[in-house]
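Dropping the structures in below, format is structure tokens.
What follows draws every value from the coordinates through simple rules; no lab data is involved. A quick note: this is a predicted structure, and the numbers were derived from the prediction, not measured. Cβ atoms are built from the backbone, for glycine too; each structure is taken alone.
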Structure 1
């Protein structure tokens, strides 16, 4: 099978998906696993078998099991032994995987959060030092990298490699409480989506004129809040829905927010069915919304803001 075959299969299978978020993400996983298998075979034909055990892992919306119809790439590689041969091999593999995903309509990541970038392709001991360094550096970018890495899961290979890195994060959080405050500061701004008179506020830039950015104004307040609480309660799972499920053991009202978030994921697919592939998949035309859809979106925004304020209170109170 070739990348072009996967591309055709992707187009055919995704067309039949309606608004089943879980099924859609299962299909994305199957397609990406096939792409990685082709990439591994391609590199193996050039350089031989992988010289050590490794893990190929997903981050971003794919890591959280929250991809929509279209998605860009966020991924990395952890390999077992640190030496030049392995570094060259797995960077080559990372580049081949990125190429294959791109051919199959998974856009390259603008921020280069991909296994083709040495920052995201390292041996386990190099990864351990890098994660410790990010936490020590405590800069806006280094903590953003921690949050990106935290929303991760292994798609192919050794799942324990990724758990080792999350253990490092949790151990440092146990010792240094200021890190959780800095992680809160890192996502401490929620974009306002509702005006003084209760109207939906469109984007101010020219490309988004008359539209709502569903990711920034509706989705992210839930994603960021639950990630912070997962840091706080030492939850390894990257999926926002899975994190919600675990958080109900700590906070009684999380079930209500979980149900709202699940509805957001479904509604996003409903809106994106109306779009063409060249459209910005995160923009919703306010004019195209029905009165009931506008009302539902406002409730989602208000609940997201409420959840974020609750999360801030929990972190600041326990700190």
Structure 2
């Protein structure tokens, strides 16, 4: 099975006006509420600094979006995120939308060029090495945001953080991909998907390895994997979209797959098809800021239809759809033996 790409993709392109999103828009989180899809997207200007912001677009049908502002809806503010805020994933608890996002203290381009600040030997590893951390925002209206700080450790490069949309056995559940947790000590040879549980959205402790890499039977995810979108609850389990990376630049490919996790114990994989459901085939997915990338961050269900929102080549925003039941059936087509 493959997701059906929207015929009029991309659904959002860089803006000609406004230097903050003139270079690229991509990797949007999404949430469907009260008849509208709210899309938080990553945006950047073509400058030496290459700082990354968040913008907001809204749709009533899930495919036609209008920008809500000609200014960033969220601008990097605090030290741990000052270099840019990326790849927002959205869930809702009570009256608040909670957004996880990847961030750095210094814009990546500046750091690579050696233009970042110098830190003392006693500074955290995250600052000295400009590691990716994960921040947490909350908002009631997608206009006013409260930053709850960094929720990942400061000694590991940790991204692809996805929070489950409801508690399980009284605890919050989070997926993440710590880059340095590899080797015999951790049980995986390449960056893999981990899960943690907590009584608090801001403090996370216990950890479990969910899906280890590499898997020789699935070559399209040989380099690394990571959770993509917030999981969707079905009667069969938690439907999770994830991404896999194959090869090295310039022949590197990002693709998307799905799996089903157990409802009561999501550490258990119920079913995991070997084939991917989305790959870069269009010119705007194969050429851009990064080549050969489809990177999903947001998904919503409207009626019986599943909507996936993804970045194409780190340059534009696209949509793909499927009948939810068809996607569930495919996700359940490869039961995992225990």
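For which of 1, 2 does distance in nm of label points 7 Å out along Cα→Cβ at positions 142 and 286, calculated from the coordinates, equal 3.3? Mind showing how you got there, number by number?
Details: 1: 4.1; 2: 3.3.
Attributed to the structure labelled 2.
Can you rank 1, 2 by mean count of other Cβ atoms within 10 Å over residues 22-29 and just name the one with the largest value? Before the final figure, lay out the partial values.
Working: 1: 16.8; 2: 25.0.
That would be structure 2.
Kindly point out which one of 1, 2 the value 57 was derived from, the read-out being percent of Cα pairs over 13 Å apart, for residues 30-77 alone. Write out the running numbers ahead of the final one.
On the way: 1: 65; 2: 57.
Answer for the origin of the read-out: 2.
-1500 is what came out when helix-only ellipticity at 222 nm (-39500 (n - 2.57) for each DSSP H run of 4 or more, over all residues; to 500) was calculated for one structure; which of 1, 2 is it? Each step should come with its number before you reach the end.
On the way: 1: -19000; 2: -1500.
Derived from 2, not from the others.
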